[in-house]
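None of the figures in this text is laboratory data; all of them are computed from the coordinates on show. Model, not experiment: these values are computed from the prediction. Cβ atoms are built from the backbone, for glycine too; each structure is taken alone.
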Structure P
Amino acid sequence: MSIFMPILIALIAIGCMSLIREPHRRRINALAVAGAGAAYLSGGGFGPWEFVLPVVMTYVAYKGLDNWTFIGIGWLLHTAWDIGHHLQGSPIIPFAEYSSFGCSICDPVLALWCFAGGPSIIDWARTRLSRKPPAPIGSPE
């Protein structure tokens, strides 16, 4: 499986989330982390231990309603769960053998964005593209 597709998926997700204004962007991301915590419940690969991640992720998501760092922590916790499931052979999508592996690549990209404060990459791109080059020295502006 290529590592480029999970990275592309993360970048697309970040782009879509960038369309949402703050503080709603942070809150929606907190809800996404809470949902990710329950993603493995139907597979049951870790038996009763599968209930641990949703409980922890719910707490992290709650704290993430007001703090991007907690959302990033949530994505890293999910990454650890992804790796465990991949190594055990119980993927997040039962018919896609490497889906947990892909998720373990996608999630840290999301975490890095969250640790940066979940900035709008669309606003960032607009700012970069709209900058005028500096006027030559000695020319009227």
Structure Q
Amino acid sequence: MKLLIIYMDKFSYKTTTKTLESFADDRRTESFDNVLVGFIQAEKEDEEEVNKKVKKLIKSLKWAAGKNKTKRIILHSFAHLSKSKADPKIAQEILNKAKERLENVGYEVHQTPFGYFLDLNVSAPGLSTARIFQDL
């Protein structure tokens, strides 16, 4: 799994092109302040150890949220960090499990619509803890 974490003062998106026809329609526009965004790519090898990868993902997101003093997290499936890609249903399962577990410990968690390209508007401060890449 690859994870790019960016803390943002402001983050908004609008769905544009649907890329996975087998997933539900979910067109929307949303905006957030003081939020940590996880750009997450589940890889083929993650399919064999979903729970282990979810645990590592949660640990990384909680650490980064603490460093950036936020309890708001957005999970975004971002299949552009590696050539290896997990089955989309497994990738969505990972995001869903991470969301549920983070919410259970007090985080406000949102997911961007799965299987869409998005128009993004971001404002991210130039802090050392505002941009983190991890290979989980």
For this session: Have a look at P, Q and say which one yields 2.5 for distance in nm of label points 7 Å out along Cα→Cβ at positions 35 and 51, as calculated.
Result: P
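Tell me which structure, out of P, Q, gives -8500 once helix-only ellipticity at 222 nm (-39500 (n - 2.57) for each DSSP H run of 4 or more, over all residues; to 500) is calculated. Present the calculation step by step, with values, prior to reporting the outcome.
Values: P: -20500; Q: -8500.
The structure behind it is Q.
If distance in nm of label points 7 Å out along Cα→Cβ at positions 43 and 107 is calculated from each of P, Q, which structure is the one that comes out at 2.1?
Q
As an exercise: distance in nm of label points 7 Å out along Cα→Cβ at positions 3 and 115, calculated from one structure in P, Q, equals 2.6. Which structure is it?
Q
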Problem set entry | distance in nm of label points 7 Å out along Cα→Cβ at positions 11 and 67 - structure with the largest value, from P, Q | P
Problem set entry | Among P, Q, which structure scores highest (criterion: relative contact order in percent (Cα under 8 Å, 6 or more apart)) | Q
Seminar exercise, completed: For mean projected area of the Cα convex hull in nm², structure among P, Q ranking highest is P
